[in-house]
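Given below, in the form of structure tokens, are the structures.
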Structure I
Amino acid sequence: MKKIPYNIFKRIVDNMPILCVDILCRHKGKFLLLKRKNKPVKGRFWVPGGRVLKGEKVRQAVIRKMKDETGINIEIIKAVGYFEADYQGNEFGSKTGYHGVSIVFLVSPLSLKIKLDGQSSDWKFSEKLPKLFKINYF
């Protein structure tokens, strides 16, 4: 599994939705939120998650994204629904925007030794999810 080259990914974003995973990491009734440095939710606290890579199973993507973004291992509880968003603009400056479709998973952390990657500047546990994060439950 490897990431898509920049120029190819730009064409894909301009022409079709992107499959992602969003992760509800719940600990003692609160959700882990990360303050994002990148578009489309730059500067906001948001759930961990991101793109599913070619050849990667969705559950593998959940485990990879949590490890990459937070440094922690998790136990997957279940898929709970999906989140769909259309954002104006994207990281490429295209006028087509960004259309993402995420499968939302509930997980439990196996540790709380959080080490952020370069995509986030801060983290917190919150009783509430971001207002714009509207889950369509199964």
Structure II
Amino acid sequence: MNAPACLTEKQIALIERYLIIEDSHERLAAIVARGRKWPSSAQAERTETNRVFGCVSPVWLVGSIENDRCRFRMAADSPLVQGLAALYCELYDNATAAEIVSVEPILLEQLGLTRQLSPTRLNGLANVRRVIREFAARQPA
């Protein structure tokens, strides 16, 4: 099955935005800087219920539905983790639940980040993806 065009196009646009930065360390710094601007979950939302387990540093992810679209807010204790998790949130934010369930992220590989990040960090990001997918899967079709 082909991925929905709009989320696929959004992912390509995100990849292209960061690939303009040739130096991989500068690219990662730009992602971290962008993560600081991502809508943060409120302090009251930083509960065990909203915590993404399996991440090296604490991450809280809150999903909501607005006009049949999934929206995401998140926070993390680490600026690096905040930036990387925000990258996933940015990708999936404002997408339909069906799109989120069916489109896998290729951002990390395409941006060369899988070579820069530790296996533990990559596992944590896989858990962020899992939580986003599970939230979408719980939404009515």
Structure III
Amino acid sequence: MTRKQVEALFDRRETALTQRDIPSLSAFYADDVVVESPMAGGTVHGRAAVDEVNRAFVTGFPDVTFTRDLLAIDGDRVVWMGEVRGTDTGGFMGIPATGKPFRLPFVMIFTLKDGVIVHEKRIYDFSGMLMQIGVLKAKPL
């Protein structure tokens, strides 16, 4: 893929994510994709498993927004850095909604093959997010 094609792919992916359109978002992944995500508890395999993780996120945080600060492209590798914000109004991980907001920086590292994502690594402070929404309590020093 050319750099412009990769940029266009990630623009379309971001639109699907912003619209919380899981079927459209799913089309960006290979059938046998591997995604490493703190929210998934580690590594998930396959498009259906990634759909479940993505659906849980947008259901738990229906107002979630992603801001892209950087899209770095090096051949078939892409790094997306930005910020994610949302409010726990949908309930998360089987826990009733707290109504509390969160704001986190994140990094996602992608590997592409034949125009789809074959590997994705999501890096963010999951414990920090859980503390912000009131699911985890920080121990005072």
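Every number here is computed from the coordinates shown, using simple stated rules; none is lab data. Quick caveat: nothing in here was measured; it's all calculated off a predicted structure.
Some points to look at:
- Ranking I, II, III by Kirkwood radius over Cα pairs in Å, for residues 19-66 alone, the structure that comes out highest: II
- Which entry (I, II, III) yields the derived value -5000 for helix-only ellipticity at 222 nm (-39500 (n - 2.57) for each DSSP H run of 4 or more, over all residues; to 500): I
- Answer label among I, II, III for the case where relative contact order in percent (Cα under 8 Å, 6 or more apart), calculated from the coordinates, equals 34: I
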